[in-house]
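No lab work stands behind these numbers, since they all come straight from the coordinates. Keep in mind that what you see is a predicted model, and the values were worked out from it rather than measured. Cβ atoms are built from the backbone, for glycine too; each structure is taken alone.
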Structure P
Amino acid sequence: MALRLYHFAACPFCEKVRLSLKHMGLTCESVAIDPDDRGRVEAVSGQRLVPVLCDDDRVIPDSTRILRYLIARYGESNMLPQSPADQALAWIVEDYADEVLGPLLRSILEDKNAAGGPLQTHERRELERHLETQFRNLEQLFSQRRFAFGDAPGLADISLYAFLGCLVRLGKREISAGFPHLKAWYGRMEAP
């Protein structure tokens with residue numbers, strides 16, 4: 001087995017894969033890509049996007065496809081809950097992190113609207129309200145459980161944490177004390 005991951009350092013999609021590899025106990029060669037020079041990842045995958053995972057002769061782009069591949073090939077390793085219904089929900093949360101939290105946080109962090117232009121004051125206020133709604137939803141999720149699906153982190157937690165961690169690290173923002181359960185969950189995810 002020779003796993004190799006092409007990734008950016010400050011990319012939540014890449015972070016999700018890095019954290020999952022670590023959680024699964026899989027060793028992987030790390031190939032950090034310079035966002036201004038994507039030649040190495042293009043040579044391997046034929047495209048400019050990261051993350052890309054190579055497993056011997058297999059090349060897998062896209063964080064979700066990578067995670068599905070790793071779980072299918074190397075086993076769940078506590079990534080997914082036991083019941084099939086909860087497994088489906090874990091993948092739904094993973095998609096939510098990519099498709100809802102990701103674009104929302106990117107707009108806030110980059111101070112740009114969906115079209116790539118600078119945020120107007122009213123757009124920023126609307127994004128902040130939307131983020132607060134997402135935080136309220138996550139607060140409810142963690143109000144009666146330590147992690148998304150029980151007493152240990154898994155795919156859903158890793159996916160949420162990869163994106164919220166960018167807001168905290170890159171946005172230099174804390175999760176407000178007004179969301180104590182979400183804040184406590186984040187602290188548990190930060191713990192070694």
Structure Q
Amino acid sequence: MENQNNDLEMKPKFEIAYRGKMFEVVTWEGKPGVTFEAAVRAPGVRLLIETEKGGEKALLMTRELRREVGGWDYRLPGGKVFDTLEELDKHRESGQDIAPLVEEAGKKEGEQEAGISGGNYEQIAVSKAGASVEWDLHYLKVTGAQIGEQNLEEHEQGDIETVTLSAQEIFEKLTNREIKEGRSADMLWSWLYENGFIGFKK
């Protein structure tokens with residue numbers, strides 16, 4: 001027999017226990033008398049910008065100085081869909097589809113971090129952080145973009161540079177764990193597989 005309360009369990013009533021600049025902590029009642037909590041951050045966007053290098057399919061990525069890894073990291077260009085939690089609140093209250101906002105944010109970040117213009121943006125995946133941390137990352141594949149100069153914000157200048165990595169170079173950096181944002185590494189493995197660069201032999 002199906003559980004008749006599934007819809008209510010999947011859409012609990014949240015209460016904000018704490019709110020900072022980028023994160024808030026929300027609580028809700030699961031089963032009667034059981035309280036859960038989660039940290040919530042506004043969603044982000046990451047771009048798989050397809051190009052070519054040496055006649056082989058490649059991605060335009062960034063090399064960034066990152067505090068959390070204690071040095072340089074290879075990343076997929078991207079940033080925030082909403083700059084503040086208040087903007088996230090307004091979106092939730094509107095009930096509107098987030099997809100157009102994700103694409104808009106992707107184009108903005110693509111221009112700033114990667115220096116691209118034009119092209120086709122295809123939303124290919126949403127990565128969930130987990131049960132106790134809500135921080136969605138929306139992944140877009142970009143094809144046919146024109147590659148130009150970065151337009152970084154002042155605080156980013158000197159800390160982010162673009163690099164074009166072939167499929168072989170991406171494979172090597174993943175294998176050597178030089179790409180440290182785990183969810184993006186997972187997406188890059190999928191990109192390599194879907195494009196026929198890796199696979200299992202029977």
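Consider the structures P, Q: one of them gives 19.9 for mean count of other Cβ atoms within 10 Å over residues 104-111 as calculated from the coordinates. Say which.
Clearly, the read-out refers to Q.
Taking 21.2 as the value of mean count of other Cβ atoms within 10 Å over residues 48-55 derived from one of the structures shown (P, Q), identify that structure.
P
Starting from the value 13.0, 37: which structure in P, Q was Rg and Dmax of the Cα atoms in Å, for residues 80-135 alone calculated from?
Attributed to the structure labelled Q.
Match the computed value 6.2 of mean projected area of the Cα convex hull in nm², for residues 88-183 alone to one of the structures P, Q, and report its label.
Corresponding structure: P.
Of the structures P, Q, report the one carrying the highest value of mean count of other Cβ atoms within 10 Å over residues 16-23.
P
Kindly point out which one of P, Q the value 60, 52, 34 was derived from, the read-out being Cα extents along the principal axes in Å.
So the calculation was done on Q.
One of P, Q was used to compute helix-only ellipticity at 222 nm (-39500 (n - 2.57) for each DSSP H run of 4 or more, over all residues; to 500), and the result was -17000. Which label is that?
P
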